[in-house]
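No lab work stands behind these numbers, since they all come straight from the coordinates. Since the model is a prediction, treat every value here as computed from it, not as a measurement. Cβ atoms are built from the backbone, for glycine too; each structure is taken alone.
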Structure I
Amino acid sequence: MADTAGRVSGPRCIALVGPFASGKTSLLEAILMRTGAINRQGRVAEKNTLGDSSAEARAHLMSVEANIAETEFMGDRYTFIDFPGSIEFQAQSAPVLAGADLAVVVAEADEKKLPALQVILRDLEQRKIPHLMFLNKIDRAEGSVSEVLAMLQQASAAPLVLRQLPLRDGHTVTGSIDLAQERAHIYREGKDSEIVAIPDGELTAEHEARFSMLEKIADFDDTLMEQLLDDIAPERSLVFADLVRELRAGQICPVFIGSAEHGYGVGRLLKALRHEAPGIETTRERLGLPADVQGAVQVLRTMQTTHGGKLSVARILTGEVKDGAVFYGPDGESKVAGVFRLMGAEPVKRDAGKAGETVALGKLEHAATGDTLYANPRDTAQLAEAEVREPVMSIAIAPKERKDDVRLSTALQKIREEDPSLRLIHAQETAETVLEGHGEMHLRVTVERLTGKYGVPVTTATPRVAYRETIRKPVTKRGRHKKQSGGHGQFGDVVLEIQPRERGAGLAFNEKITGGVVPRQYFSSVETGVRDYLETSGPLGFPVVDVAVTLTDGSYHAVDSSDMAFKQAARLAMVEGMSEAAPVLLEPVMDVTVYCPSESNAKINAILSGRRGQIVGSDARDGWPGWDEVRAQIPAAEIQDLIVELRSATAGVGSFTQQFDHFAELSGRLAEDVASKFGRQAAG
């Protein structure tokens, strides 16, 4: 509910997002310290923060999953969710963001991180999630705050509206001036700032910055615009009402300043959240929850705990959730086995949760990340559609010991429940289990979790490429299978004409038998023998494509001929004939589209060309100012670690999609290497 000033009462869920190493985890620590939830502010470098408590996060000094903490400020309950900054882990963010009321975008005055900031802001804009910005590390920022804001504006579709000016003593930032309240704050490390009058020397700068703020918000309020044109000082209540309304509508992105490491600006940020952030009513409306639904929760994340088993982190959209409550979702009915509050990785048992709260629910066996669950089985609408981001890197994974096959399968299932952005494929052709993810670190952390958290030692390798082979010239070959071993013998005799087909035409089998030299009843057996050979492996050791085989002649025995005998005769003819038909290796070629900042275009072209890629075209990326999409055709063998090089060339934000296009001949040293490593003999 909202009071007369527009402030929302009730629990809020706030997302902390931003580029890698922008200070999100430090801000969470500062917030928890300021609100009394913890006694000491941890440091990421010291590996003692409440968030990033997993072994993998601390080993790499980075967030690798969403961290959740609950606290209270001035009588209101807040759940803060700290998101990973690396693009490799952002695919996990989509279901969690669905339940957030507002996002705090943690940014810094670093132009190199502008593309990453643009990716994050665009995601929020598309999801219509209200957001404000916390300009962190203000004590280290160079240049004027207006210059920094102009640089950051390139990443945001909504106007960035500066809410505070830094106060400086020489080159040292000592506090801030609140442009809405028109008063100054002097920073005190770890404590609330001291409120003072605006220094005389800062009044001119304050008036100019405040007028700029008013001009931006007046673009969405005709009354305020008229007052500014008539040189009438607007009522402060009108200014605040506009700031709140336009933030919640996503029309503006207010910008606050501070330093998470020192706790500067954190108190003012919390007060802004208290007075300006929307609540569960707005989030329900954004998600499209019908007004008459009485009991609903949105599953934001799944956690596998060491002792408590599966926990489903959920935002309660409506109603109350008690221990033992039954919910219905897409995969069936689940019963709540305990309601918990979260502080980092530690769940704590609590009483029933109410609408707006974010809780962990025990052992919802048929609930998955992203599901909407209902107390009434007649309610079935899924409010947050699962987002599919195509993986960009893969590894073949296997247990070090065969006895761990089942344990590995179970561990992978649990890991994929926690991280649905992973994809698992059982490649029949290569007999490999392939794990697909969103980058080198994403897959590395997954392997570390398998071996550490789940205790399953594994081996990893580069997945094998699905090579094929075909032939260059036609041959005709007889295959005769004759065996006498007492009783009925075995006899089958065929003549096969083997011919190449055009690329992509596939396999074909025909017969041109005259005079009944091979009875019709054996045609299908001959075809089976031919296809079994071609689809398994040809003379180079790979499945064969684009070949036509015609049965032209043969003979049979009235007693000893059989389906099995003709099948074996056909296989013998294929084995001998294919090796004489000038076999050639084929490699799969993928149609690839790379998405990158425009300034990286030349580097991307060089990278793709260096991987035997043929550039097809390059255009501006639709709806992404300052971004390009480069299209190319690249052999699949060159794509495995492509993302590593792309990310290096694009400040960590480059990505790509791919799909199979065609097979192309591979000859020379490359073909010899492939055939000797994976096949039977060198290609000709």
Structure II
Amino acid sequence: MSFLAPLFLFGALAVALPIIFHLVRRSSREHLPFSSLMFLRPTPPRMTRRNRLEHIFLLLLRCLVISLLALGFARPFFQKPMPSSPPSETGRKIILLVDTSASMRREGLWPSALAKAGEILGKTSAADQVAVLTFDRQAHSLVSFDQWASMEQGNRAALTAERLGDAKPTWWNTHLGNAIISASETFAEADKQAQNPSARQIVLITDLQEGSRLDGLQGYDWPRGIEVQIEPVQSKRPTNAGLQWVIDADDSMKTEADTSPRIRVSNSANAKREQYQLRWEGAAGAMPEDIYVPPGQSRIVQAPKLPAGITGERLVLTGDDDDFDNTAYIVQSRAEQINVVFLGDEEEKDPAQPLYYLKRAFQQTRRQNVQIKPHPTSAPLTAGELAGVRLLISAVRLPETQVSVLQTFLAGGGTVLFIMKNTASAETVGRLAGADALTAKDVVATNYAMFGQIEFEHPLFAPFADPRYNDFTKIHFWKYRRLDAGGLPNARVLARFDGGDAALVEVPGGKGRLLVLTSGWQPADSQLALSSKFVPLLYSMLELAGGIKARVAQIHIGDTVDLSGMTASTNTQPMTIHKPDGATVQLGEGETRFSQTDMPGIYTAGSDQQPVRFAVNLDAAESRTAPLPIDELEKLGVPLKRREVELARQIEQKRLLRNTELENQQKLWRWLTVAALVLLLMETWVAGWLTRRSTVPAEGTT
């Protein structure tokens, strides 16, 4: 017999009360007749204590009533075994998802992962279907369901464990979200061929580090019947610090004496150490530098100074427990030289000419060195002088020989900016644009003219599209040349004056483009050179012409590197890349994109005469090795397997519901209550009978 509320059984202890009441007597029951009481002093009756129980049957009735009531309130019932769920005939489908990212290179993690995988494989039954996926940046199939089925039944676990043992951790970052989704989609593909889908389980073996990317999990529609079981592996030594090269902005200015790279040193949140050393490896005479980084924080420090004439490319952090992320590879790129040709006979120091302001608009930065190369109109212009030039600027009428060279330059993809200082330059504009007999007329504004309409959708003005920067009304123009833009083939007016005349016109020419500014930026024509929009507008033109190439701020493992901006444009031979481990990769003819950046180190591309070196580093997220709370996955909707405590709670709740159902069906408490009432009636009758019997002798003596 079991009880639904067993605490009420303590109420049976109340049987002690009737026993106490039967032992304690309040007064004597004997009455002695006496002739007179007037001469006696009244005294209260004395309490007497008897050591002998009387009326045993009445005492038993009272004890039984209390015991039956306690049993009734405890809700007794007869227990029956719970029906067990029928065994599955089809077995389970299990996907073993093993982490092979760079963080698994920490000491002891990969052997622990293999041991857990072997343990799980050893517990599979003959009816189970198993697939094994490894993942880092993306998931990779190691053993499919079909391959598992084709193996000999007794050797499946051993053969699969052997294949998994051949795998090794890579240098890629951890994309946990994509891996779990890929495993779920693998189930979907396998279930299309199965008539009776079985229970599906994803067993995730990972270090579950907080640097894992979980993109895509939020909002993912999980199929029903999938359960994710996490088997985390933990490092014995939690301290881990990592390095990251912090690259300065392209337009930052630095002196030659202050060229040491900046390094971010980050420490894991569960670290036990705070003191580290940063040093150059292979640089003789370079002194190490002590660094203090509290757990869970990061510090940006300057790399140690190198002695004169010594170069360093490997920064190493010492004092850390795990060294897989303690090296930063650094290749300081030289400033790229960008040549801009100016056709004209102007003096560079004459503030009344456009060249004066053009020379001062482009400043040298750490990434770019824009060189303005003046070329007189009287000197012949050859195609060799324009090799590697993306932007050419002119402000005067050009001879026929130079016009033909510029037409070839435009057809090859170059950009020409023509500044109309006078109406005579309209003839050169017409010949470059393919419009003969083009004319222009001088317009002198009454007060001043300004931009009235600008095409901010065009890439040239796109940097100014933000409302904070699109105010051009403060640029005043005193005079300009009125040009019939309709006479230029396929012309597009990018900016107009407030009077409606064209201010900036774009004319396509072969693969290139011709930009025509109908007013000069010198003070005689306008205030354009003195405005804050002048320098950004020139840089936008240079970028539109392809002179400024976007640079990758940091190259990480797995990034695709565009080598077209690193090597000489005249090199047409297939490119060979030498990897840090000595392996070589040959690109196809004309191919400039390299994607096999699968290990950190220094890569060398190009020919022996013009080698190009670039550094590839580990993703900084892999250094964040503190454990990720499992609750984060639950918040993203991952159907995690219930923990042991939750399973026990669920089983207990199910047992209580089963007991409540049995108790409601049997309802023994009703019969116990009826029995208690019957005994209570009997106790009342017996107590009354005994009372009446004890009073009869007393009445006869009076």
For the read-out mean projected area of the Cα convex hull in nm², for residues 388-467 alone, a value of 5.2 was computed from one structure; give its label from I, II. I
Which structure, out of I, II, was relative contact order in percent (Cα under 8 Å, 6 or more apart) derived from, given a value of 10? I
Matching task: 48 is the computed value of percent of Cα pairs over 52 Å apart. Pick the structure from I, II. II
Once Cα Rg over 2.2 N^0.38 Å, for residues 156-451 alone is calculated for every structure in I, II, which label goes with the largest value? II
If you rank structures I, II by FRET efficiency 1/(1 + (r/R0)^6) of positions 68 and 380 (r between Cβ atoms, R0 = 30 Å, to 0.05), which sits at the top with the largest value? I
Among the shown structures I, II, from which was the value 4.4 of distance in nm of label points 7 Å out along Cα→Cβ at positions 204 and 332 calculated? II
Taking distance in nm of label points 7 Å out along Cα→Cβ at positions 244 and 628 from the coordinates of each of I, II, which one would give 4.8? I
Entry that produces 0.95 once FRET efficiency 1/(1 + (r/R0)^6) of positions 116 and 300 (r between Cβ atoms, R0 = 35 Å, to 0.05) is calculated, selected from I, II: I
